[in-house]
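Here, each number is a calculation from the coordinates, and none is a lab measurement. If you're wondering where the values come from, they're calculated on a predicted model, not measured in any experiment. Cβ atoms are built from the backbone, for glycine too; each structure is taken alone.
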Structure P
């Protein structure tokens, strides 16, 4: 297997961050070079979730692996650029 895909949905905020972190830890725990987060059904992303994305991307990068953020909304894509997460993760636009 070359990648693992986690599909996220709904609002990613402080209340759902623990679930997001569990999903990220599980995906990162897989022995694959690429972790893909499908954001197509995500309706909102707050700063705490952006921090989780950034931390996951840095963890993977330190291991020579890659985080791909797939199908972000236009607003989420903009937030990824503003926070510079798009410099440590690959962002695949829809």
Structure Q
């Protein structure tokens, strides 16, 4: 299980009802992921949803290949609980001078 940090996942994590996105193993169940989140981050998950992206066949420089399939878990926590890994502070733009 590893954090999936994209612009969309960071936006979801910084809302009023935050959701945190992780890449998980295809064999992992909701109960297993709840236990992992509890032990790794010391927070309680209330809801877990899954997104399964299938593998795609691709061609690159005339050779056939495939992109791997991924499974994402979108985890909702109890109110007032957060995972600090997803906290990204916006920096004010500076003059390039």
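Supply the structure label, taken from P, Q, corresponding to Cα extents along the principal axes in Å with the calculated value 53, 50, 19.
Label of the originating structure: Q.
Thinking only about distance in nm of label points 7 Å out along Cα→Cβ at positions 32 and 80, which of P, Q has the largest value?
For this comparison of distance in nm of label points 7 Å out along Cα→Cβ at positions 32 and 80, the top structure is Q.
When helix-only ellipticity at 222 nm (-39500 (n - 2.57) for each DSSP H run of 4 or more, over all residues; to 500) is computed for each of P, Q, which one produces -12500?
P
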